[in-house]
Structure P
Amino acid sequence: MKAIETTLKGCFVLEPTVIPDGRGYFMESFNKRKFADAVGHEVDFVQDNQSFSTRGVIRGLHYQRGEHAQAKLVRVLHGEVLDVAVDLRPNSPTYGKVETVLLSEENQKQFFVPRGFAHGFVVLSETAVFFYKCDNYYNKASEGGVFYNDPDLAIDWQITEKELIISEKDQNLPFLKEALPV
C-alpha cells in the first residue's frame, strides 16, 4: 500500500497493491498494521457503513463532534465519486481548506479522513456504491455539517448544479462560519 499525504495534514490517499491476473484481480483492502504504518498511528475502526447513490447525489458535508468525532477510511466499490474533506480543526493552519480526491472502482484508491474534518462526496457515475470504516460509533446528537455550496469553501463538485440531488437536511446545513465546533 502506498500512502500519499494530502495538503491537509493527517488526510491520506491510499493506493493499494492490485494484483491482476486472467481471472480478474486480488488486493488487500485493509491491513491494520500496514494502515497504521502508512498514517503514522493506530486507528481502531469499529463500524462499517455502505451507501448506494445515483448520479448527482451529494452526501455531506458531515461530521461528528466532541467525544463522538469520527475518522473515516472511504472507498468506492462500484462507480466513481468526487470525495471531499474540509479541515474543521480550529487551530489548524489549514482550517477551512478543502481536499478533493477522485475515488472509483477502477483506481481502487482509498481516502483517510481523520477526526476534525467534515466529509462528503458527489456521485459522478450513473450509480455508485460507497464504503467506509469509522473509528467511532455514530451518535445523532453529535451530528454537525457544513453547506455543500459554501462560497468560502468554493468546492468544484465537477457536476452541473441542475444535476445535483441533495437531501433536505443537507440543503439546510450552515455555512462554515456558523457551523458547530468539532
Structure Q
Amino acid sequence: MIDPYDILGVTRDADGTAIKGAYRKQAKTSHPDAGGDVETFSKLTNSYELLIDPIRRKVYDDTGYDPALADTKDLESVLVLETLMNELILDEREPGSFDPVAAMRRKLTDQIVSARFHILEMERHRGRIRNHLDRIGKRPEADILGRMFRARTDTIGEAITKSEAQIDSIERAYAMLEGYSYEMVEIVQNAAE
C-alpha cells in the first residue's frame, strides 16, 4: 500500500492548507509536462485527492487502505482477508476465547494447500489428455478430435494459471497478517472445584 502522507511529505495531522501546499510544490516538478514521471505524478495526485477528502482520509486513517492507492494484487489479497473478516464477525464465540488472527492464518494455509492440490489434479488430467493426443491417429482431412484435445489442455492451462494467481493473492494476504497478535482471556479455574 502507498502511504499518501509519505508521498506528499506531510504529517498525519496536516491540515488542508498544508496538504494543498505540499501537493502544489511537488506537482511543479513531478508533472509529466515538466519532465516528471506519469506514474509518480499519478500517485501524487491520488494521494492529494485522498487526503483532501475528509471521508476518504478518515477511512484511510482508520484502515490504512484506499482502493485508489492500492496495488491490484494487494486489492485481491484484501478481498481474501475481507471474506475471512466476514466469517469472523459471524463467529458466535466470545471475543478473547479464541485467536481470530491464528484462525485466519489457518484458513489461509488451508486455502493454499487446497489450491495446490487442485493444481496437481489439473496437471494430472492435462497429462492424461496429452497422452491421449499422442496416441490418437489423425484423420488426413480435419483433425477434429486433436483440436478438441488441445482445446481441453489449453483450458486446463488457463485454470492452472488462475489457481497460481489465487495462491499468490492468498500468500500476500497471509503476509498482511504479519505483526498482528491477539490477547486471549485467561480462564481462571474456580478454587472450589
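Since every read-out is calculated from the coordinates, none of them should be taken as a lab result. Only a predicted model underlies this, so the values are computations on that prediction, with no experimental measurement involved. Cβ atoms are built from the backbone, for glycine too; each structure is taken alone.
A value of 4.7 was computed for distance in nm of label points 7 Å out along Cα→Cβ at positions 89 and 153; which of P, Q is the source structure? Going through each structure in turn, the value belongs to Q.
Computing relative contact order in percent (Cα under 8 Å, 6 or more apart) across structures P, Q gives 22 for structure Q. Largest in FRET efficiency 1/(1 + (r/R0)^6) of positions 17 and 145 (r between Cβ atoms, R0 = 35 Å, to 0.05) among the labelled structures P, Q is structure P. When percent of Cα pairs over 29 Å apart is computed for each of P, Q, the one that comes out at 54 is Q. When helix-only ellipticity at 222 nm (-39500 (n - 2.57) for each DSSP H run of 4 or more, over all residues; to 500) is computed across structures P, Q, the figure -23500 traces back to Q. Mean projected area of the Cα convex hull in nm², for residues 25-112 alone was computed and gave 7.1; which structure, P, Q, did it come from? Clearly, the read-out refers to P.
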